[in-house]
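Listed next: structures, encoded as structure tokens.
Derivation of every value follows stated rules applied to the coordinates shown; laboratory data play no part. Nothing here was measured: the structure is a model prediction, and the numbers come from that model.
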Structure 1
Amino acid sequence: MNVYKDGFMKKIIFKGCGTAIATPFNKEGINFSEFFKLLENQINKFKKKYTN
């Protein structure tokens, strides 16, 4: 799908919406274990809403 924006044609490569997810930090930097919990939560909510 192509759309015009500011006089130029843009190719759309994504459909749907993107969810912003907060990135949790700890003293060492990104807290990956908590980040993956947030991702799993988003995935499970999506599955619950759009399957069955």
Structure 2
Amino acid sequence: MNYLHILNIRIGNGVKLINLQNAVEGEAGNYVIRDSIIVIPINSIVPDGTVI
């Protein structure tokens, strides 16, 4: 089973969480990519218009 847990994450308007660069591993200030999956840490803010 797949579960989605939302834990105090703020996602702005027009945000696209699509792994645009097809990254397998990566890290930035408000997200990480592990095994090509975008992970937004607890208590994060993803600003309006962000494209990952």
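Assign the value 0, calculated as helix-only ellipticity at 222 nm (-39500 (n - 2.57) for each DSSP H run of 4 or more, over all residues; to 500), to the correct structure from 1, 2. Write out the running numbers ahead of the final one.
Values: 1: -12500; 2: 0.
Considering all the candidates, the number was obtained from 2.
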Which one of 1, 2 has relative contact order in percent (Cα under 8 Å, 6 or more apart), as calculated from the coordinates, equal to 18? 1
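Quick check on the output: 4, 15, 15, 14, 12, 12, 12, 11, 4, 0 is P(r) over Cα pairs in 5 Å bins from 0, in percent, derived from one of 1, 2. Which one produced it? Numbers along the way, then the final one.
Values: 1: 4, 15, 15, 14, 12, 12, 12, 11, 4, 0; 2: 5, 20, 28, 28, 17, 3, 0.
Going label by label, the one that fits is 1.
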